[in-house]
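Next come the structures, one after another.
Each value in this text was obtained by applying a stated rule to the coordinates, not by laboratory testing. Every value quoted in this text rests on a predicted model; they were computed, and no experiment measured them. Cβ atoms are built from the backbone, for glycine too; each structure is taken alone.
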Structure 1
Amino acid sequence: MDVPAKPWPTGLSEQCEPLVRRVLAPNASPYTFTGTQTYLVGAGSAVAVIDPGPADTGVPGHADTNGAGHVEAILEAVGSASIAAILCTHTHRDHSPAAAVLKERTGAPIIGCVPLALSDDGPRADTAFDPDYAPDRVLADGERLTGDGWTIEAVATPGHTSNHLCYAVIESGALFTGDHVMAWSTSVVSPPDGDMRAYMASLQKLHDRDDRIYYPAHGPAVTKPRQLVRGMLGHRRSREAQVLRLLDHGPLRIADMVPRMYKGLDPRLTGAAGRSVLAHLIDLQNRGRVANEGETWSLG
């Protein structure tokens, strides 16, 4: 999907539907599309904030460690309402760091995914996990949170990260999918925390649901959810088949496989593609289909 022409609506409150507004953070990149989209749920006296975003302005040379630029935009969108909950889909640094800033400013509790502070040994959209994320309450799969005119249900979707949650709005049929499902790109699945088998199971879980619309953290809304998820499942199965076909001709390193599998890939995304290939290989290895010796992989 092509990046839309500028100007992007960074910092502006956009009404998506009666219960949903979004505010775009200024952290566009080849991995985040036009930036992280923070969502506000609710139209009454108290709202929920989903994925408050990064703790910087996203402007090179003008980092704001207090996250003031984007947090101020969120607070302006909230207006006279209060914030009942700050929810994060997962704890990569383009999603959760501003939660602490927003809590400090408003006193609102941080509720949602479990904390996960890991280093990451591969290129990714968000550099690393947020080590300072500290929720006041963790939501289990299926657990609900209620507010003024809205009910949010946690939907556990591990794969992109082991702690990834989606959030369903019961009243409207909307699902906030974080990085699990996006219309503009497939999600990066980067081991050791990213897990391809878990990711595929989570995709199937969403396919079996009847959500009306998806609101991803990056890119446009998904108006035909099951159709997109069905295509994503097929895409990942095709990637797995590609891996097996390549190895059928002899042992290869991931660095040899990526250019054959991803034709015309933006060079800035080569590292991330390699991480997803590794995730497929680990899944295949666990199923006894492939084996490795050092950096070289072969059919098992």
Structure 2
Amino acid sequence: MSRLNYRHLWYFWHVAREGGMTAAARVLHVSQPTVSAQIRKLEKKVGEKLFRRAGRSIELTDVGRIVFRYADEMFTLGEDLEEALRNLDGQTPLRLMVGIVEAFPKVLAHHIVTPALEAFPHLHLEVFTAPPDRLFGRLAVHDLDLVISDGPLPTTVDVQAYNHRLGSSSVSIMATPTFAREYAEREFPACLDGAPFLLPAEDAALRRELRRWFADEGVRPRVVAEVQDSAILQVFAWEGAGMCAVPTAVAAEVGRMYELETLWVLPDVTETFWAISVERRIRNPAAARIREAARDELLLAGG
């Protein structure tokens, strides 16, 4: 198919939104025959009817619904672009509401969100941390623009949303210098058998990866604590409670913050990170910047 005429699509979009030719004509400040002519041209281009009669009104056909879904994304994105450009004068702050699952590494979350703050100096950012189900519930009612998660949206969650892969990282085992000295000369991974270990909580993707790897290697670390929040888990490690697993992408920074050292990088263990939105194409420009920056820059070194 040759390129669609966006003017035809623009008229179609208004007819679908307003529920009829006459209503769309009023919004567009044109005559009703002009709108009808534009719709006929688009239908000819598509090769299918886009509307059908439903009593005294009209409704979208199956093909019409497909066209409308894409047109709605296109033109709504255009409106968001205009708003973002208006925001450049600093008079109307752009707003972004982000949910971060508790198990998500907080240092990494900061790196992921920072490009939005840099791209939009007047951005009004609100960040919430909570268990995944609570965040997905807020996402479903459009109370959040984005959820940053250590896993894709589970198929068991009844929310119409889309997974946007941000990147992945290998995983490092970290501990205090005291632990590092004690285990440095021991045979790996056998030395992990019975070693004190801090695990993420049950719903964390990293926990499942670690359990799988432990089983494959035939080692059983002694689980000292299971901690929902990743930052609290690293504080426990800093206090010497046990070893912990950290994405290699931020291991150096975590080491500086919590005075931890990397003992080993685990082979065959990868943690993947996701942004989840109710939009297939993210329209909020600050949220879109988060996705783009993570894909282009963030996780290349640690992947």
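Of structures 1, 2, which gives 22 when relative contact order in percent (Cα under 8 Å, 6 or more apart) is computed from the coordinates? Answer for the origin of the read-out: 2. To test your reading of the models, identify which of 1, 2 gives 19.9 for mean projected area of the Cα convex hull in nm² when calculated. Derived from the structure labelled 2. Sorting 1, 2 by distance in nm of label points 7 Å out along Cα→Cβ at positions 226 and 250 from high to low puts 1 first, with the largest value.
Work out which structure the value 0.10 belongs to, where FRET efficiency 1/(1 + (r/R0)^6) of positions 74 and 186 (r between Cβ atoms, R0 = 41 Å, to 0.05) was derived from one of 1, 2. The correct label is 2. If helix-only ellipticity at 222 nm (-39500 (n - 2.57) for each DSSP H run of 4 or more, over all residues; to 500) computes to -8500, which of 1, 2 did it come from? Attributed to the structure labelled 1. When distance in nm of label points 7 Å out along Cα→Cβ at positions 50 and 210 is computed across structures 1, 2, the figure 5.4 traces back to 2.
A value of 14.7, 46 for Rg and Dmax of the Cα atoms in Å, for residues 162-201 alone, calculated from one of 1, 2, originates in structure 2.
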